[in-house]
Every structure is written in C-alpha cells, then in structure tokens.
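Take a look at these structures.
FYI, it's all coordinate maths here, none of it is from the lab. Keep in mind it's a predicted model, so treat the numbers as computed, not measured. Cβ atoms are built from the backbone, for glycine too; each structure is taken alone.
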Structure 1
Amino acid sequence: MALGLIGKKLGMTQVYTAAGELVPVTVIQTGPCTVVQAKTAATDGYAAVQLGFGDKKPQRASKAYRAHCVKVGKGVFQVLREFRLEAGAPALAPGDQVVVDGVFKQGDRVDVTGVSKGRGYTGVVKRHHFSGFPASHGTHEYFRHGGSIGNRSFPGRVFKNKRMAGQYGTDRISTQNLEVIAVRPAEHLLLVRGAVAGARGGVVMVRPAVKAKAKTHG
C-alpha cells in the first residue's frame, strides 16, 4: 500500500476542466499531515508510517494518547491513521510533514474511505429499498411493511441476516477509483470527481487506488 493522506470532507461543488467539461467534485482538505511514528521492517516487521491530522484539546485526550502525540512536538492530533509503505518508498521520520502535492497529482486515481451519515432506526423501505405494498385495492395500514419473515412450522424461527428494520448508516465505506480533478497545494485541497461517503466535516482517508483503471465519462 502506498502512502496516503488523512483529510476532512468540506463538501461538493462543480468545476470546469481544461477541456471545458463541467464535473461534480468533492473537496477534501488533505493535511498537512504529520508523521507521528515510523515503523520499519527491522523493528516492527513491516514498513509503515502513522500520520496525525487536525488539532485536539489536550484535556480531551487520554494520558497515553497525549503522550504519544507530544513526542513530535506538534500538539495533540484529532485523528491518527497508519499507512503501509511499499518497498523503496522514501524514508520518513517523526515530525516530518506530508502535503498533498507530494503524494497526489492531477489525473491520479484514488480510493477515499469515510463513515457514512447515520440515519438512526429506519424501516425496510429506506434501509433495504423495499417497494412496499400497493396503495389501493384493500391495503390498509400496511404500506411500508416488510411482509412475511418466515414460517412457524419450518424453520420456526427467523433466519439470520433477514432484511428488516434497524440501525442504518455510520458504516465505513470506501469509494474506489476516483479521478483527481485538481490539486491546490496552497490550500491543501484535493478535488476528486464524484461523491464520497460521509457528512461535511467528516474525516476521510485518501489512498492511491488499488484497482486503478481508466474510466470514460460521457
């Protein structure tokens, strides 16, 4: 896995490409991220770096978390994430900063991981896209129900993973193979084509695409 970045989803907008195409983009504030810990194959069995992003009040962090962050002298970070490094990747030391134009460029393909919006306890129509029941011909008080969930003789119980009402959202979702439309290093911004999971202000991780392939947009 190549080095990635931690970021914050700022929202969506539209921009024109050099070819004059108007494309929808998600704006992500990617860093600057700080290297908090560097792992090597000799000491840890694999090569990776732990990056820190955002600011957090020291009194709101545990003592162990606070002590781990202050080693690099950059304060306490809001979030820590680890990224494995490929063989031959440039060495990074604690305290180094990783910026967006040092990792991504226009035209790259990336995977963006975020946590989807929480929607609370929802029914089967919203949660599983059930069609519901006819709105006429004798249907009464049974429009958005899920229907039968089993048989009392066999199996005499409800099968596991039966699609029913329940908590919906707050899932970790990776949107793969998104095109980088623009990189704005002065503002630490990354503009990617299309939507990514999460609410505005949510923390996301941006990595080089593991299944990178060219897409045609028409």
Structure 2
Amino acid sequence: MTFRPKFVTFDCYGTLINFDMAGAARRVYGAALEEAEMAAFIRSFSAFRLDEVLGAWKPYAEVVHNAVERTCRRHDVPFRPEDARRIYEEVPTWGPHPDVPAGLAKVAEHIPLVILSNAMNCQIGSNVEKLGAPFHRVITAEEVGSYKPQMNGFERMFEILGCGPEDVTHVSSSFRYDLMTAYDLGIKSKVWVNRRHEPANPYYEYTEIADIGGLPGVFGL
C-alpha cells in the first residue's frame, strides 16, 4: 500500500532551489584562481559552511562571511568582507531547478507541503515565490534557532505541525544536512533527490528519484 503522509516536508536550497554557492564563489574569485584552485576553493567553502552551522545559531550572513574568510585563509586568497556579502546577497535571487514547479504543484493538490530550511526569514520568501506551488508552512533556521543537520529544527517542525516522524515524508538532496538526521529521528518515509552533489547511501533507507518530477509517483499520484 502506498504511504500517504500528512505532510511532505522539504529541504529548500539544493533540493528545490538551485543553490548556486559554487557559481557565486566563481563569480567573485574565478578571475584570480586557476580551475584546479577554484575547484578546491569551492570544496573548502562547502565544508566550512557545514562546520559553521553546527554550533549555536547565528545569522546566515555570518555563516557565509565566516566560511568565506576561512576558505580564503586556507587557500591564501585575500579576503574582503564585501565579497562575502556579495555571495550572501545572491541567495534570494536564485530560482528553482527546472523540474520543480510542475512536480510540486501536482503533489500540492493532494498533500500539504512544508519547507524546513537553513534560511533567514528575510531571504526565503523570494525563493519560495519562484517555486510555483502553495506551501502550508515555511519554517526557517532563524525561527527554530538552529541549523540542520542539528535535530532541533526537525523537532520544532513536528511541534509546529502537530505531528510526529511517522506522519511525514521528508524530501532532500542531501544526506549530511537532512536525511541522516531524519533517519536518526525515526522518519521512515524519506526521499532522496539525486542532484549528484552527494553519493548514494542506502543505509539511510530512502526512495531515490532523479528530480521532483518523480515525486508524485512516490505517492501514487
């Protein structure tokens, strides 16, 4: 029997929105770095962003600022605060992956959609407007006081929605930020969107789809 959750919960950036931090870094630093150096810079920038969200909550502008500064230090690149700010200010301009609007709209006809995102309240509205589907609730890291992959955001999401792990299907393209935590919290119904920025990891018991166009089929829609 096909599971029909009370809510389909989503990671936003990377899963629904084309999270172009790598492109933003290239636009700022690409002229100064050779391709191999730029690729290494992007890898470090990703790693430092993850490290920055593992502690106490701070505004996402600080997360980006600190991650850029640490990346520049590691790669012996001059750091300017205005460069970090430029990268941060790109975030609200990004739109969805091409496969997202139609797939989301079809699911939304049958199941309420919820976002749990590592975002600021002032950032995410512009991105969500571009998704082309109604959302029952958008929950941000700023609202819950912590970033994924910490558990608190998921726990607060359950409180806000008045449900438990057994009542949702969580959809993400990231194991490290979402699906590992979802697994540990007992969310049995998980969907991995294979955006090819992380390798598959079957230990975490998920349904794999290539893009959001495949999501309605998960629910037999």
Value 13.4, 45 of Rg and Dmax of the Cα atoms in Å, for residues 82-129 alone was derived from the coordinates of, among 1, 2, structure 2
From the coordinates of one of 1, 2, distance in nm of label points 7 Å out along Cα→Cβ at positions 2 and 26 came out at 1.9; that one is structure 1
Distance in nm of label points 7 Å out along Cα→Cβ at positions 66 and 138 gets 2.5 when computed on, of labels 1, 2, structure 2
From the coordinates of one of 1, 2, helix-only ellipticity at 222 nm (-39500 (n - 2.57) for each DSSP H run of 4 or more, over all residues; to 500) came out at -12000; that one is structure 2
Comparing 1, 2 on distance in nm of label points 7 Å out along Cα→Cβ at positions 146 and 170, the highest sits with 1
Value 26 of relative contact order in percent (Cα under 8 Å, 6 or more apart) was derived from the coordinates of, among 1, 2, structure 2
The value 1.3 for distance in nm of label points 7 Å out along Cα→Cβ at positions 10 and 186, derived from one of 1, 2, belongs to structure 1
From the coordinates of one of 1, 2, Cα extents along the principal axes in Å came out at 56, 34, 32; that one is structure 2
If you rank structures 1, 2 by mean count of other Cβ atoms within 10 Å over residues 42-49, the highest one is 2
